[in-house]
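Derivation of every value follows stated rules applied to the coordinates shown; laboratory data play no part. Computed from a predicted model, the values in this text were never measured in an experiment. Cβ atoms are built from the backbone, for glycine too; each structure is taken alone.
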Structure I
Amino acid sequence: MTEHAPIILDVAGTSLSVDDRRRLAHPLTGGVILFARNWDNRAQLLDLTSAIKAVRDDLLICVDHEGGRVQRFRTDGFTHLPPMRALGDMWMDDGEGAGALAGNGAMRATNAATAAGYVLGAELRACGVDFSFTPVLDLDHGESGVIGDRAFHRDARVVAMLAKSLMHGLLQAGMTNCGKHFPGHGFVKADSHTEIPVDKRSLKAILADDAAPYPWLSSTLTSVMPAHVIYPKVDSRPAGFSKRWLQDILRRQMRFDGAIFSDDLSMEGARRLDGQLVGYTDAAVAALDAGCDLVLLCNQSLGTGEPVDELLDGLLAARDKGAWQPSVDSEARRLALLPETLPQPWDELMYQPAYLQALDLLP
């Protein structure tokens with residue numbers, strides 16, 4: 001085990017280049033995040049994930065695969081999963097007329113959410129993917145275009161119950177989970193990929209509403225991703241760079257003990273700290289110092305991949321200078337996200353009764 005491998009990076013194409021292999025072998029690399037450009041078909045994906053594991057078998061292979069518009073692999077047999085809002089709509093649908101039954105929609109929705117989690121996790125694992133950044137715990141305020149139908153519902157209680165059901169399905173497939181975007185991204189309109197969203201509500205208001213699913217799910221969540229959103233009445237820095245949010249509130253107050261990922265360090269919301277544009281290394285050090293266990297750098301391996309090397313070399317130099325302290329606890333949290341069971345091969349999965357039943361339950 002390395003002393004702490006906090007960097008989750010990407011690779012450029014559908015197979016590994018010499019530079020990809022070199023970066024994956026770096027002692028600070030802890031995992032890989034895949035995108036649609038890394039996909040041709042299932043056989044190719046399995047070859048790619050096998051090649052990644054051949055470099056280091058402890059690397060965590062991740063993907064953003066939620067359903068709806070955020071699903072990286074959509075062809076060659078992958079099930080088109082519904083957006084999470086479809087499950088929230090199902091929750092509200094108790095039928096009409098004499099056949100209506102109070103609570104029937106909620107029960108159908110929880111079963112469908114478990115089915116979605118199982119199908120999602122089982123299909124990814126059959127192709128060698130360890131982990132998906134799901135579920136979205138943001139509330140559907142009707143304001144955020146970047147969240148939109150990725151959210152289950154406006155009511156935090158419905159979100160928590162459907163998310164817990166989906167995570168149960170992931171667990172059945174042998175996959176851990178990631179609640180995002182703490183403490184909530186759904187209230188603000190701005191997209192943190194291109195802007196720095198600001199949520200001016202009080203801490204009391206946020207904890208009572210958008211952040212409510214996190215303590216309710218603290219015994220179920222295995223990891224959390226904070227939002228690149230500034231909540232100025234709580235801290236001047238975005239949540240992913242805030243000791244107040246990550247250490248005081250999430251860790252101590254909410255008693256969360258799983259892994260904390262930064263969101264993508266290449267996003268606009270991650271690179272402006274205290275009004276200044278900072279480099280990838282400074283952003284990573286700030287995130288780790290605030291309480292993140294792992295930091296993501298996405299879509300930077302294209303071309304020469306200089307930003308990836310900048311972060312790998314820069315964070316190593318920062319460690320050697322004492323600007324960043326590796327954490328044995330953080331490394332243990334990273335390793336805990338790896339699957340503990342062997343995946344079921346795709347051809348066997350297609351005939352498994354539990355999988356076929358799950359497909360029937362999807363909306």
Structure II
Amino acid sequence: MSSFKPLVFSGVQPTGNLHLGNYLGAIRKFVALQESHDCIYCVVDLHSITAQLVHDDLPGQTRAITAAFLASGIDPKKHIVFNQSRVSQHAELAWIFNCVARIGWMNRMTQFKDKAGKDRENASLGLLAYPSLMAADILVYRATHVPVGDDQKQHLELTRDIAAKFNNDFSQKIGELGLGVEMQAGDETVNGYFPLTEPLIDGPATRVMSLRDGTKKMSKSDPSDLSRINLTDDADAISKKIKKAKTDPEPLPSELGGLKDRPEAENLVGIYAALSETSREQVIAEFGGRQFSVFKPALAELAVEKLAPVAAEMRRISADRAYVDAVLRDGGERASAIAERTMKDVRDIIGLLDD
């Protein structure tokens with residue numbers, strides 16, 4: 001009995017400008033994980049059409065996300081960077097998972113409820129089935145780990161549910177074909193074809209909130225550009241946005257517990273901690289008791305120091321469209337080879353003839 005080779009998969013949607021939340025919550029973690037894992041990073045362009053079918057420039061947005069990956073330090077030679085639609089096995093496995101997942105599971109997804117709003121009957125079927133495609137993205141590579149923010153934990157739990165049901169429903173066939181892999185499921189050791197993928201959640205700013213409202217997540221879709229720091233913002237824009245960020249009139253507390261019920265203060269402390277790669281406690285130890293008139297300039301200086309080089313490198317890479325396209329093409333070919341091996345097994349397990 002073999003074991004799963006550790007493998008990280010994650011993806012980012014090509015919708016709107018990448019912002020600080022994407023960088024701290026995802027892309028910077030992608031870069032760090034390269035040192036310890038084999039990694040596959042994907043621009044999930046199929047996901048981008050679930051809520052909005054028509055985009056002004058989807059190819060341009062896809063290339064921009066790719067440039068952000070590369071500018072941040074992801075190595076496309078040692079690892080794999082590609083766009084999702086280039087590898088048809090994602091959609092093929094997603095259909096099979098649509099038949100594995102239960103409607104009740106999908107109806108419980110809080111992101112669908114949030115995005116569909118009150119007019120749920122008018123939402124696309126793709127939006128409802130989004131988590132099934134996400135499960136296929138991960139499991140078509142039999143990935144063992146996914147770096148996720150707090151808001152994606154529920155989708156990853158669904159991915160595990162889908163994997164477990166597939167493994168259980170086809171346990172006999174998986175055994176007959178010799179495709180089972182031993183894994184731990186809670187206190188029990190089980191055999192199955194797909195891994196029960198684990199989340200990777202760490203760091204002081206796993207969820208970065210809006211600069212205008214500390215109770216809402218930083219978002220590309222927020223109508224106010226002052227609510228977020230875009231990765232393409234120059235130094236002046238970064239400083240301006242932080243200095244205009246909403247705060248309360250009280251100084252920063254001398255203890256971490258003092259941030260309770262102060263969402264804007266907590267958000268800015270978390271951003272400082274993440275950018276400086278320290279803890280919130282260390283930030284409070286340094287700035288506790290000081291006014292925001294002292295803390296904000298320090299945060300602005302730190303943000304410019306960390307983000308301005310990434311923005312400059314993004315602009316340089318984006319100008320070389322041929323290079324970006326070559327990275328996606330090479331990554332797609334390498335990803336497709338892995339995905340097809342999985343799909344060959346899955347077709348055999350289910351009984352779908354493909355030769």
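Here is how the numbers come out for the structure above:
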read-out: Parent structure of the calculated result 2.7, given that distance in nm of label points 7 Å out along Cα→Cβ at positions 88 and 232 is the read-out and I, II the choices; value: I
read-out: Of the structures I, II, the one that 2.7 was derived from, the read-out being distance in nm of label points 7 Å out along Cα→Cβ at positions 64 and 296; value: II
read-out: At a computed 23.0 (mean count of other Cβ atoms within 10 Å over residues 128-135), which of I, II; value: II
read-out: If volume of the Cα convex hull per residue in Å³ is computed and equals 128, the structure in I, II; value: I
read-out: Source structure (of I, II) for Cα extents along the principal axes in Å, for residues 272-335 alone, computed value 54, 24, 11; value: II
read-out: For distance in nm of label points 7 Å out along Cα→Cβ at positions 152 and 304 computed as 3.2, the structure of I, II it came from; value: II
read-out: Which of I, II yields 23 [relative contact order in percent (Cα under 8 Å, 6 or more apart), calculated]; value: II
read-out: Label whose coordinates, when distance in nm of label points 7 Å out along Cα→Cβ at positions 248 and 264 is calculated, return 3.1 (choices I, II); value: I
read-out: At a computed 25.6 (mean count of other Cβ atoms within 10 Å over residues 136-143), which of I, II; value: II
read-out: For helix-only ellipticity at 222 nm (-39500 (n - 2.57) for each DSSP H run of 4 or more, over all residues; to 500) computed as -15500, the structure of I, II it came from; value: II
